[in-house]
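**Q** The structures come next, written out as structure tokens.
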Structure 1
Amino acid sequence: MHFSWKQDSKTLLMVVIASVIIAVNINTFVQTGGLYPGGVTGLTLLIQRFGETFFGLHLPFALVNFALNLVPVYIGFRYIGKKFTMYSCMVIGLTALLIDIIPPHIVTEDTLLIAVFGGIINGIAVSLCLRSDTTAGGTDFIAIYLSQKKGIDAWNIILGFNIAQLAVAGLLFGWDKALYSIIFQYAATQVIQMMYTHFQKKTLFIVTSKAQEVCDIIYDKTHHGATILLGVGSFEHHRRSVVYSVVSADESKRVMRAVRAVDPGAFVNTFKTDELKGLFYQRPTE
């Protein structure tokens, strides 16, 4: 594992900020609304409420959450990255402890407002983790594993798993809270997809007179290759080169700025790539 004082200090700061946000969100919006935020956190709350309702047991959040995170943490160490998983364990531990320590506080009792704004806040906190090369744990590990190994944007798949979990909550404790929890999860998922685009991909078609320079820039900025296609303009019938490449969504704007610097007259078309088969460079996670 390689450590950089500047980068790791920033990551530690994000770990603390995200943990505080998640814990406060759980003890204000989620607990007040009786919602289930999905993932391992939601499963922990579901087990806690099951124990209290049917057996009169008060299970500490930290204890249950640590136990449920054992398998996801193993997946992180084994397949994603040791440094990434180490910081993620810090988020998991600090969040769980803060949830047990911070007293509950009621901001609003409107369940719809709780579902929408609680989900947005949760999505922001998780995105802060992901953008700092860490995660809030649980199903985030699985989503990242699927994104790296299968080359797909897995957050909607995780949303599907969470909805199945909420169906169990609905059967046990009533459908109103479960349905509001789906709104919470949907809001969180959309915020994550908007703020964290590392595993989303963009296809670039660049019409240029400096094809080789553009290809060199794409490789220099992203380590992705490109294909040069030959074309003819339909109006003036001049020969042009078309550079075709696929890059990560968070790299596309950087590439476009660099292309403009090399060829101000380049015509660039970008669009979202839903699925990709074949070799695609992913920056390794430490």
Structure 2
Amino acid sequence: MAEPMVLVFGRSGQVAQALAETAPASLALDFAGRERCDLLTADPGALIQATRPAAVINAAAHTAVDKAEIEPEAALRLNRDAPAAMARACAGLGVPFVHISTDYVFDGAKAGPYVESDPIAPLGVYGRSKAQGEAEIVAAGGAWTIFRTAWVVSPKGANFINTMRRFAAERDLMRVVADQHGRPTLAADIAALCLEAARRGMAGDASLQGLFHLAGADDAVWADLAERVFADTERRTGRRPMLERITTADYPTPARRPANSRLDTGKLQAAAGWSPRPWRETVDICLAEA
């Protein structure tokens, strides 16, 4: 009997790579990268109709937050229109759809961690495009799962930890923001829960359908992560740049960042029987495998 096939949009991003590395042998993943389905121009719904997968995971997105401010049409195409087409096609075929969203749907003004029912208020183009994508998926109906996540890192790909590792080898002083609070999240954990949501959905189990927050266990600021990376660099090479903790105002960017990106994962923990990972463990995993 043929293995169930899960169509994955995205191929080179952190979560897509983690999906390829963590998927069980009993589940066949069919990756649709840009060369096969360019989401800026192609209709992902047509590919879903043609391949008839047992489930779909969308690991593709426009994630360049600052770049989105100058190319909003591309951000909306990738983060709103493409997921909308995927969700409609999945609903039409009656197959589960798993999508990854972001903490940037919030403005960061809340004092504590955000729960799923908190009102959204995105600060910029990226957050608005992701929020609109969520709304389109909900409107499409069907069996959908949206995981909002934040501060995604992994041993591979473009992320804060790998950037700090590179700078630690090149620079004597690093100025790093210390007033944005979040919960670093390992891409492999996101991949595992996406696969679990797809698996349950294919089995007719709706326990992981709906909107969930998926993030690490505890709070950090960006400078905390940098400090741990620099300590590891010193242990390996004897070299350690000086770290200066600065404010967001000291490091202006085209897009505004939420000061509070903390996501409460209690709903997901209860539904999935899952425990989030402490941020120091997440960083150490990335450093050990890089």
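**Q** If we compute mean projected area of the Cα convex hull in nm² for structures 1, 2, which one ends up with the highest value?
**A** 1
**Q** Here is a further query. Where does the value 3.8 come from, among 1, 2, when distance in nm of label points 7 Å out along Cα→Cβ at positions 69 and 277 is the thing being computed?
**A** 1
**Q** With distance in nm of label points 7 Å out along Cα→Cβ at positions 45 and 141 coming out at 2.2, pick the structure among 1, 2 it was computed from.
**A** Source structure for this number: 1.
**Q** Quick check: 7.2 is what I get for distance in nm of label points 7 Å out along Cα→Cβ at positions 61 and 237, calculated from one of 1, 2. Which structure matches?
**A** 1
**Q** Where does the value 0.20 come from, among 1, 2, when FRET efficiency 1/(1 + (r/R0)^6) of positions 101 and 221 (r between Cβ atoms, R0 = 35 Å, to 0.05) is the thing being computed?
**A** The correct label is 1.
**Q** Follow-up question, since we're still on this one. Given that helix-only ellipticity at 222 nm (-39500 (n - 2.57) for each DSSP H run of 4 or more, over all residues; to 500), derived from a single structure, equals -19500, which label among 1, 2 identifies that structure?
**A** 1
Only the coordinates and a few stated rules stand behind these numbers; no lab work does. For clarity, every value in this text was computed on a predicted model and none was experimentally measured. Cβ atoms are built from the backbone, for glycine too; each structure is taken alone.
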